[in-house]
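Next come the structures, one after another.
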Structure P
């Protein structure tokens, strides 16, 4: 039996300490072909972030309002990067050697090589040319788990396909098995910080520093921007980026360039932290902390800060410091093998969307708003933790969908799309799936090329 969207939403709100509001959730799994309740995960996570936004508006003196989310729309938003279109730009494809390979021991391994430095690590470890046939031939001489370890140890990313039972018995699987999808903890003392006076939108006057890339973290920043937050996305020219993802998730944000390798640039970021409410980061565990911007340092620099942190495998267990991506986590944690078995296929079968990424993005946004409400009531500095692996365990707990692989998908996406100007040209993108009666979600700033704005907060 699967959890209903209403029950999943109630559980998330209780976990975050957000009072339930009036909601209208429509649709039932399966909508997309999967034996996992990806539609329920989409509706519940998106609705939870929207209910939190409504609670923020209510706490500032605004009216109570109903939140409505439709499952088909939510699932389209869970695949928003695939529905974003700009004339003349068609780069939605993965790197040509990314994906699944059969190793010499008959086990599968998934490589993630969309970043050039990760691709180069794989080629160096395998000692082969840049092509699928060459990589396949090289991996035929490896055991899958040995290749996984060697690639990670060299600075790359890959996971061996594991069954649900294998993941449950793995030390990391055991460590995250009971991990909730959202962890909210007080990390320092500070007097209560009142929410800004009532504005037209729930997060108007809230400043967010967004140091994230790829999907989950940027979706969190995009969600906060949809409800009115001033989101400043910070990156640097030397850091890898995936253009289609940056374009899709850049809606509503200003974007600045700061090179944290430079001490003067780190001072610039410290100045921004002094004026920020939320510090959202999704880099490899320890990377931002190593530059002086870990949660404890941030709480000392700005008492009352809300730190929001994304990791691949959680903050506990032997893989806590391991880098990773959605496709790798759902391959390691048994989900892809379980889908394969349900389909009666030989090859691991991924979910129909990057569900762990997108759900994690909305959970990060939910946690940020829950912490802001706690900060206003109790004071303190706060840390929000979300991990792709923790989100994967939450998805598993929602239950399996009988006959889910026979779902036809969503044939007509047009009702969920809109057109707008952007810094890349006219853009078609997915509208936000949560509908708030009094404060409709929208993005005030167009998506712009990375580094388009100065690294400063706008004048009051």
Structure Q
């Protein structure tokens, strides 16, 4: 068994790893590279392998940094099956159609502005390309060991990151590979904790927060309530960049659970996302994947997805109307790293107001607007115009959908015999810190994966 790393090997986006086993070629994830303009231009580059020679694609979950180049893979010749957990299969078309729509709009906007002699801008992929992808999708249940190719078997285990997120076990040639995908923290609302795996010949593990531990969740929730109180007292607005899948639903969970404590009935709450209603519907269809605490909250009042003052805005006109509200509004909008989407329009109208509170509740990659704001930028450029940052910027790290250093070490520590470990999906600072801790505790040399590097099992 040979694994070659092609993406999320030194950074946290563009997940993609090629496994050669039993005479077959299996691709783990095919994600979009996210960050600044230069980083995202790499999505248009040719794949470092021939797509038509890939026999199967296995997707750990439906976040765009793990699925966002699948349409290009199919367009360029991949014709095999695509395996993903059942709930992930429901989310896949929603995520890809939204990304296609954004890419088409960006290309149209660029072409309207292009000068004579400049090449025509092309979308990364189109909605027609997404329809081609869907014909290849083969949903699988959790915990069902399945032969996907002659001599190759996989099983999905719950990763506790978003709905349908999976740890991938892959068997072939008498060897077993375990790919963590993205691991959620223990106690994450709505979802069950990540599954424990005992045996592996090689482990590929994410390392997003390999150099830090999250704040206690209760302290984080207390801080969130204090932010809401401060914004209300200042007659301000709260803007929350959040991924449409996972983080937005978790925020609604906390709003329902702390409805009275946070006096949320006084606010107008907006989920400003065209895909939100679809994603909420998918969550409703998969309550069997919820943990016990979430099932209790779902039976209580108010229901997280049916808060009495919740507005899910789908049209552009509805979104624009939110910016006529000067105070008393909580706006949750994509993208989660503020590198596109409707949150930019809300920033443009509110970021120069001192009573605006911007709350980041997830990881912000290098090169994104979110990362610049978290790092203290005083001026930012939005839609071609410079804006002074007068808004209050908050980073609420305890709500992360990724586990922290303690969680990563505990998950790896459950394996018997300290199998070889390669760290992926993490920036070098985080990976180096985690590699040092694990190496010292388990007496192994941890591999820091790089693009083009390969390892044999």
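Here Kirkwood radius over Cα pairs in Å, for residues 125-396 alone was derived from just one of the structures P, Q, and that gives 19.7; the source is P. Taking distance in nm of label points 7 Å out along Cα→Cβ at positions 365 and 389 as the criterion, the top-ranked structure out of P, Q is P, with the highest value. Taking distance in nm of label points 7 Å out along Cα→Cβ at positions 101 and 261 as the criterion, the top structure among P, Q is Q, with the largest value. Looking across P, Q, the calculation of distance in nm of label points 7 Å out along Cα→Cβ at positions 213 and 333 that yields 2.3 traces back to P. Tell me which of P, Q gives 17.8 when you compute mean count of other Cβ atoms within 10 Å over residues 173-180. Derived from the structure labelled P. When mean count of other Cβ atoms within 10 Å over residues 45-52 is calculated for each of the structures P, Q, the largest result comes from P. A value of -11000 for helix-only ellipticity at 222 nm (-39500 (n - 2.57) for each DSSP H run of 4 or more, over all residues; to 500), calculated from one of P, Q, originates in structure P.
Source structure of the calculated read-out (relative contact order in percent (Cα under 8 Å, 6 or more apart), 20) within P, Q: Q.
Each reported figure results from applying straightforward, stated rules to the coordinates on display, with no laboratory input. Because the structure is predicted, anything quoted here is derived from the model rather than measured. Cβ atoms are built from the backbone, for glycine too; each structure is taken alone.
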